[in-house]
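Next up: the structures, one after another.
Here, each number is a calculation from the coordinates, and none is a lab measurement. Quick caveat, the model's predicted, so the values are computed rather than measured. Cβ atoms are built from the backbone, for glycine too; each structure is taken alone.
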Structure 1
Amino acid sequence: MTKHLPTDEQLAALKSRIAALDQFAQIDTDPEEMRRMGYQAIDAIVEHLSTLKDRPTGRQAQRAEMEALLREPLPEGRVPFEQLLDDYREKIVRHAFHLAHPRFFAYIPSSPTYAAILADALATAANLFLGNWLEASAAAQIEIIVIDWFKEMIGMTAAEAGGLLTSGGSVANLTALAVARHAKLNDEMDGAVIYASDQTHSSVERAARIIGFRPAQFVYLPTDEHFRFDFNELERRIKEDQRAGRRPFCLIANGGTTNTGAVDALDQAAMVAERHSLWLHVDAAYGGFAALAERGRRLLGGIERADSVTLDPHKWLYAPFEAGCVIFKNALQSRATFHLLHDYLQDMPREMENVNFYDYGIQLTRGFRALKLWMALRFYGIETYRALIDRSLDLAQLAALLMRRSPVLEVFNEPQLGVVCFRYVPFTPQTTEDEARLDQINALLVERVIASGEATLSSTRLRGRFAIRFCVLNHRTLASDVEQAVALVERLGNEVARV
C-alpha cells in the first residue's frame, strides 16, 4: 500500500489554524478566579441549607411559565458566573419542591448532609472513572469498602456477597432481576413467573418488562390487613402455576413499601423461596437502612437471607442524588450475568480481586458515587445515623398519635417505619356517594396543603380509598414540624369541607 506523507505546507497550515483557535478555546480560569467562583457557590449552598426551614416547602409552575422564564437562544458568548448563580437561585431553585425541607413529608424525602454534598463536589471535580480497577484503584476500593459496610448493616456478611452502587432503586431492581433471570433461568423466560405483592414498587415491574418478561408473567398478590405479603395466597398461586406447567422462579419481598412503609415477613419469604427454589429479591430501597436501629433490625429480620437486596443511601443515609445500591448473596452470579470483554478493554486487569465494576452491573461509565458515602459515614459516625433513624421512627409515631387524637382524621396504618396514611373525615360515610365525596375532599385538601407552602404531602390509594401520605425521613424535621403539619391539615381540611 502506498504511503502518502503530509507536506511541510500541510503541517504548517494545520498548526496555524490551531494557533488561531487558541484564543477562543481557553476554558480553564486562573486559580484565583476559580477560588472566587467556588466561594460564591459555597455561600449559595450554605444559604440554601440554612434558610430552608424559613421558606416555603416548594412551588408549582406550569410549562408555559417556565418557557417564558428560562427559554433563550443558544449562547454564543460567555455569561458571567454571578449571573449564572443568580439564575440558579432565583429561577431554578425557587421553582421546585425542596425534599430537604423539614416539612416536606411527600413521597420519600431526601435530605443530604453537608459533608456528603461537599464530597459529591470533590468527586465531580476529580471525575474519576469507576467502571474498572485500572483507572481509579483507590476509588474502586472505597466502593468495595462502602458495599462491605452496607452488607454489615443488613447482616449479609458472607465473603461471597457483594454488589455495587447504582443511580437509584430503579436501576438496582433492574440489575437484580437481570441477574435472577440469568442465574435461575439461563435467560430462557418462557413460562417463568415473578411474584410480588400489590404494594410492590412500580420500578420492579418496569424492570421485568425491560428485560423481556410479559405483563402476565408478573403476578401481583394481595396483602394482609397490615399491607404485608399474604404468604398463604402466594403458596396457593405457586402450586396452581406449577400444575399449569408454568415456572415459578422469583419472589419480590418488600423491606419498606412506598405506600405505607410496610415490611414483609422476610424470614417467611425466605422459607417460601427456599422451599420452591425461587430467587428472593428484597426491595429495601426505602427501609433497608432502618436495620441500623434495633426496632428496624427486628422488622427486617431475614433480609440477610435474600439472593439480592436493593438499598437507597440517598434516603436514610442522607446522601445526595444519585445513590442507589444492589447487593447479592453471591456476587459471582452478577459477574456471570454482565461480564463481557471486548477488544477495547483488553488492557483491563483480569484478576478477580481487582474488581472491574462494569463486570457486575449495567453501566460501563460510572462516577465516584462512593465518596459521598465514605466521607459522610466517617465524618458523622454510625451512632449519629442510628439516632436519626430512631428519631424518624418516633416522629412517625408522633404523627399517628396526633392524628388519632383528632376528631376529623382517620389513620389507615400503624406506621412500621416512617409512613402514616390517613384521610380527613368530617362526616361518617354511609354510602358509596359519601366515599366518593370524601375522596374529592381529600384530593382538594392535598392540593391546598401543597399550595400553602407550609408543608408538602402526597397521596395514594389503599384498598380503593383515597389516602394522604405523611412520610418522615428528614434529619432536619423536629416534633414541632410534625405538629405544625398535622394542625395545618386539620385547619385546611375544615376550610375545604365548608366549601
Structure 2
Amino acid sequence: MEDYIERRIITGLIVSTDFTRQIRQGWNAELLAAPTAKRLAKWCIDYFDKYDKAPGKDIQGIYDAHRRKGLSDEQADWISDILEGLSDEYDHETFNVGYLLDEAKEYFQAQHLRNLSAQIQSEVDAGNIVSAEELAVGYSPVFGGEHTAIDPFSPGTRQSIKAAFEERAKPLIKFPGALGRFWGAEFTRGAFLALMGVRKVGKSYWLMHIALRGVRNGCNVVVFQAGDMTENQQLRRLGIYLSKRSDEERYCGKLYYPKVDCMLNQIDDCDSPDREGEGIGVSDTEELREKTYDNLVGLYEEYPNHRTCRNCDKIVGAPWFAVRQPVQKLNWLDAYRAIRDFRNKFRPRFKLATFSNESLSVTHIKSLLHIWERNEGFVPDIIIIDYADLLAPCPDITRMDFRNRTNIIWQRLRSLTQEWHCLLLTATQAAATAFGKYLLDHNDFSEDRRKYDHVTAMWGMNQLEREKRIGIMRFNELVVRDADFFRTRQVHILQRLEMGRPYLGSY
C-alpha cells in the first residue's frame, strides 16, 4: 500500500501543476518512505520552483540526464516503470486533483505521526522525558486537519478561489446546441445529478449516452447497474448504440429519423444570408405546427429536397425527417467490432459493474472503488448509477422505514461526490401521478420528497405518445442549485431509439 500511494503522489507531481502547487506548501521529502520516490519528487519540486508548473513530459529528459550521471539499476527501473505508466495521464485534462490531494495529505499526515511517534519513543527510551513532552506538545498537522477552517479573505486562498471558479468553468462533459445551453455547466466535479421519468421512458439509454460522452472526453467512468438490466442486455445495447443499428429485423428496414430544423425555414419566412437553401413554402398552418409522424413522413416524401437549417440564434426549433435506408441486422461480430473501434479510438477507462436488484448498496460501491484504486489505480471522474431507486440500504439503516432509508441512501450518494471529487449521475422513477402529464413537477417524486434536497440538479424526462412516435423527448428543470430554474423551461431532444440513438439533436 505504501509503494502504491507514493507512486500515485509521484504521478500527481509529474502531470498536475495544480496538485504540485498545493503539495508544495507543506512539502517535506522525509514524508516519503522510498528513497527513489524522494529523488523523483525532488526533481519535480525543483522543476516547479523554477518554472511554476509540473514537469509533464519534460520528466523524461530530466530522468535521462540523471541516468547518465549515474543512477543505480534498481532506481532506474523503479522510475522507468512509473514513466511508462504515464502515457494516459499526460493528456488527461480531467485528472482528479481533489481526490489525490486528499489521499496524499492523509498519507503524509500518517507518515508525520509515525515519525513523531518514533522520535518521542526514542526520547523516552533515552530518559529525556521533558524533550519527549515538548515534541508531543509541539505537534501540528502537516497540511492542517479536517478540524481546521480557512480564512477566505487571506492572501493564501488565492489558488483555492481560482480552483473553485475553474471547476465550474470546466465541466467534465459538454453537450452541443440547445441541450448544452440548457444544462450549462452542471456536469462538473462534485455535482450530484439525476434524471426523473416514468418507467421505460429511456432513462438507461440516457445514462449510457452520458457515460460514453464522458469517455470521449477522457474521463474515468464507472457505471453501476443496480438491477434494471443484466450484463448481457447492457452489452447488447452498447453494441446497438455504437453500431447505430438493431439486432431485430423489424428495425432494420427503411427508417425515418428526426433532424433539427427551423419553422421559419419550413414556412419560407427567413431572409438570413446564412440560411441553408430554400424552404418548402408551406403556410404556417396548424397541420405544420402540430406535426405527427404521418404528417412528417408525408412532408418528407412531398419535399425530398428540403434542406434543414439551424444556422442562427433566431431558430424556431421544429423536427424534420431524414431517412436511413435498410441495413443489415446487427450480429455479435459487428457489435464487437464497433466496441473494438471505439476502444482503439478513445482508449476508454471504463468499468461496467452489474448487480441483481437490491443487492448493491452505497457501502458496497465505496468498497469496490477502494479495491479498484488499490489494485488498478482506477479513480473515477464520473460515477453513473442505473438507477438509485434499486439500491439496497446499507446494513446500518435496514431497520428504518422505507422513506427514511431512501433519504439516507440519497444523502450517501451525495457524500460519494465529495469523498471522490467526482460527478455522480443517476435516475429515479417518477410517481404514478406523472403518467400522461405534459410536464413533470415537484409533486411527481417517488418514495421521498427529500431526494430534491441532496441533488445539485434534477431534470424531468417528458414525452407524449405522439412525440415518442416522432422521436421527441423533452427535459424540464425540477431543481438546479446554482442557477435560476423554472419547471416550464424545457429543451426538445430528437432521438431514434430503434437505431440506438437517444440524442440526435436539440432545440
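Among candidates 1, 2, the computation of distance in nm of label points 7 Å out along Cα→Cβ at positions 323 and 435 that gave 3.8 used structure 2. When mean count of other Cβ atoms within 10 Å over residues 291-298 is calculated, the result is 18.1; to which of the structures 1, 2 does this value belong? Traced to structure 1.
Work out the source of 1.00 here, i.e. which of 1, 2 gives that when Rg/Rh (Cα atoms, Kirkwood Rh), for residues 203-386 alone is computed. Derived from 1, not from the others. For which of 1, 2 does distance in nm of label points 7 Å out along Cα→Cβ at positions 259 and 411, calculated from the coordinates, equal 2.0? It traces back to 1.
Please state which of the structures 1, 2 yields 2.9 when distance in nm of label points 7 Å out along Cα→Cβ at positions 51 and 123 is computed from it. The read-out comes from structure 1.
Taking Kirkwood radius over Cα pairs in Å as the quantity of interest, name the structure among 1, 2 where it is greatest.
Across 1, 2, Kirkwood radius over Cα pairs in Å peaks for 2.
Thinking only about mean count of other Cβ atoms within 10 Å over residues 35-42, which of 1, 2 has the largest value? Largest value of mean count of other Cβ atoms within 10 Å over residues 35-42: 2.
Looking at FRET efficiency 1/(1 + (r/R0)^6) of positions 83 and 235 (r between Cβ atoms, R0 = 30 Å, to 0.05) for structures 1, 2, the greatest value goes to 2. If mean count of other Cβ atoms within 10 Å over residues 267-274 computes to 12.8, which of 1, 2 did it come from? Considering all the candidates, the number was obtained from 2. Determine which structure produced the value 1.5 for distance in nm of label points 7 Å out along Cα→Cβ at positions 163 and 363, calculated from the coordinates; the candidates are 1, 2. Here the read-out was taken from 1.
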